[in-house]
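Following are the structures in question.
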Structure 1
Amino acid sequence: MTKENRFNKEVLYINILIALLFVLMLVVGYQTLQNQSDKIKTEVDNTANEFEARIQTGVGSVLYLHAAAKEIYKNRDIPLGYVSKVHEINAKGDFTLDIPALSNLTGFGGLVQSKKVLHEMASSLALTTYFTIVKGLNKSFIQVYYASKNNFSTSYPYLWSDQFMWNPSMLTKPLWQYATPELNPERNLFYTPLYQSQRKKKILLTVGHPVYDKDMFLGTVNLDIAVAMESTFLNSKNLHHGTYVIVSQEKEIIAASNLEGYDEKIIFKAKQLLSKEILESAVTDNDQISLGTQYVYVKALKSVPWKLYYIKNKLDLYVNSLYYVGMMFIVILLLFRVKTLIKRLSASRDELEHQALTDPMTKLYNRRYLSEITAHMLGLMRRHWSQLTVVMLDIDKFKNVNDTYGHQVGDDVIIKLSQTLQEFTRTSDVLFRLGGEEFLILLPETAIEGGYAMAETLRSEVEKLLIILEGGVELRFTISIGLSEVHRDDRNFDAAMTRADAALYEAKESGRNRVCRAKPVP
């Protein structure tokens, strides 16, 4: 074969390869574009469902409060309790009850001492427990409260009266107007238009339900939603960097993400920031709408009278598709770095092995490492005729912490304890978290007397710890400790652990928050 023929053959192979790559790029580009569209549709569907679930949780909470308020109000024998402490605070007749343990009660126009009004106040304060539950279920919402036609309000979370007072201006806001028989004669659940909060720092809307005693209008139970919080939620879901907008039945923008000109501190009509074509788009259940340079998705929320709009620039999708096609060439170049990656993977393997031997929460060693190191430490102890003490400890009444404050606080307690153990032990000491609230410390070259002194130090330091929880609640905890010295004639480490565990049990049974040594072996 001549050089020219060989050259032509190579050119032919190259041309075939170029043609194949070109076809492959078209296929990959189209498939990438289709995949992006499918992913965006999935994202929009999920965002609409999650947003609706958030609002529906609030709606369910308001209905729950409404039912609770009616039942509580029926109890004519409800004790007045804290109501006797409600008092006027100025010449205008403003009155308040400032007890942080409760939701606060404030009002205006003079304190009415009639039996009916006092009973209503006591009923509203009895809702405090329900307010707490509702706020726990709706952490992103702002305020839960009961407002009365007798010019007072009971709200949660607690605010001092110098920060918030129920005042005459509140009666002009939608949160009250939409509950009244004049605007809500059907006594239905209501959603207000947007309005500014009392200090005009936030834009809010309210979900509420009027409360009646038979045919007599009493007031309303409400849950306030902040526009900023819902916009934050949309931002967290905006993985494909489009534009999310929630529009109410009043054509106001409830929340938005990546919407040009939008400001969470201003009330916007949808037509101010969205085109007429977008707002008039039909609801899309299975596909997108093409409007000029944009794709638009429109989802009607089923449980609330609002719509979710998602807008994506077509050019962004095309550029992303080209980007993924270009990634094909980058993959080829990356093949030349395989050897380098193998070396790095070897280093990563060592790191993974270390992670497998440590507890991810506390960074202390785990039970697996204990089984690997004990034989080695026993061998060193016997070879050098040294001493080794085992310390076992756990947190007293830890289940009560989890049950009372939740598992997150329980995790915080465990982390705080592990930090204290590391602070007050030696570099040569080996610390383990065996699981749950149970810890173990190996003290090489330490007799049981020295171990006892160190254990007492740990117990004392833990007793001094103070954790401040949400709302200023103070949490303290204690530990019980059992220790045993490893004997030279112990066949394995289990015997010492068993003795230390028995000593720990003795510490628990004898009152907790103490150190006990294992009983001598006869």
Structure 2
Amino acid sequence: MANTRYPIGDPSFVRIREEGFFYVDKTEYIHRMVNEGKFYFLSRPRRFGKSLLVSTLEAYFQGKRELFKGLAIDAFEKDWKKYPVFRFDLSAGDMSRHEELESHLRITLGRWEDIYGANPAEDTVSSRFRGLIQRAVQQTGLRVVVLVDEYDNPLFSTIDDKETHERMRSTLKGIYSVLKAESDNIRFCFLTGITRFSKMSVFSGLNNLEDITLEPDYAGICGITQEELTQHCSEGIRKVAEMNSLSYDEALAELKGHYDGYHFSAVSPDVYNPFSLIQAFKKGSLKSYWFTSGTSKFLWERICRLGDSTLLLDVLSPTLTEIQLGATEEDGLTLEALLYQSGYLTIKGTAQRGRAYRLGIPNREVEEGIMEGLLPLTSRRRTAEVNVDLMKMRDYADDGDVDAMMRHIRSFLAEIPYQMHGKNPEIYYENNLLILFTLIGIQTRVEMATADGRMDVAMRCENFIYVLELKLDKSADGALRQIREKDYQLPFERKGLPIILVGVNFSSEKRNIDSWVYEQQ
């Protein structure tokens, strides 16, 4: 087997190409952008290839044609000019303090002033940047290229510190205001971020910024598509298969379940998380690489606040309009929109005749990461204790022992102190049930649409598929009858595993599972 070198965490296009690392060709998108427009904005989740895309654009505009030999753009591009390129990398360093941002900008501008000269009269960040653009154009005879990577990092890092946040916003606005003022001197401008956070206020006046975040033509610009996976990643797939005692097709299915599922427009190819996929190729293990590489503290705290006030199901499978999807801090950035923009939810389809988007969790890595993180917080139990319970529940589920599984779940819920129930104990327990069922199942889907309704939970374990319908203060028999009448099991009959239908009734008075009934198909 060949030994492909995978660039884990390396966003440098130059280094990847010069040293022969694995690279999925995205240069066709670059050719389209630079020939069809001038000012672009792209939002994608963290570790999704934005920095590599910016680095590729930088090398292209620096005229490094030799690095593009054999790539798509080499067949299209004939005029390889060397433009003056100004690249701001706002992902670097600790951006939680305004002093760090100012220091970073001073160093960055100073490096460019070593090339194009400085004017002592320019004593602000914006005046220095504007002077640099003008001198670069005068000295080279070419308009400049401006690239901004992770524009929102300083804002996101200070969201809980209002004073620092406003200072960050003011400083960044000074930089971005230059883009509008010097538009005639700019050949190309590209800005990336995790979210569309504060986009309008920070970019005030820059009304010619084209947002390609939801454009179908650019849905595959970051990440690895299904087509790219099958065409270029056979060696990595074979290693995963070998390391996990799987066939090639079984390894493909496992990779898809773990890391696929992202859609960045209503019409989008399947997109895999590139960070996790490449890690899996290198190590041969199917682990949660992206989720465990760092989740925003601010975002996680907002999720954990849901507790007993909001059904997790409503948050994790919402329907939002395009305006809501792109909401900013100023115009009502909801948790659901933030989860989408950060990569924890993705587009699953359209609703309201195409006027809105149905969202959902993209894959198993994200689903299990969210649920495992939430379970100790909602149950107020130590992680080690929770994991022991989960292993027992999963063993019962794998053995088809429904009574033992449900008794253990009921016992687990009974241990939660009454004081933790809060104002809405029903919601609190329903959230716990959803988390438990998700983590018990090796593959779980919630609120799955069928031809005749929406089932509550479907989970696929090692030896069985479970279809569960949950009721509150009604009857378990009625829940089971609903499964039968609406044929919720039909989508799973071709999977080749026995199907167990389970009706569950939850009692608000007992604050626990009241009864359950089941039957095996």
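Sorting 1, 2 by mean count of other Cβ atoms within 10 Å over residues 36-43 from high to low puts 2 first, with the largest value.
For mean projected area of the Cα convex hull in nm², for residues 108-187 alone, which of 1, 2 scores largest? For this comparison of mean projected area of the Cα convex hull in nm², for residues 108-187 alone, the top structure is 1.
Given that mean projected area of the Cα convex hull in nm², derived from a single structure, equals 26.3, which label among 1, 2 identifies that structure? Source structure: 2.
When mean count of other Cβ atoms within 10 Å over residues 52-59 is calculated for each of the structures 1, 2, the largest result comes from 2.
Bear in mind that the values in this text are calculations on the coordinates, not laboratory data. Note that the structure is a prediction, hence the values are computed from the model and not measured. Cβ atoms are built from the backbone, for glycine too; each structure is taken alone.
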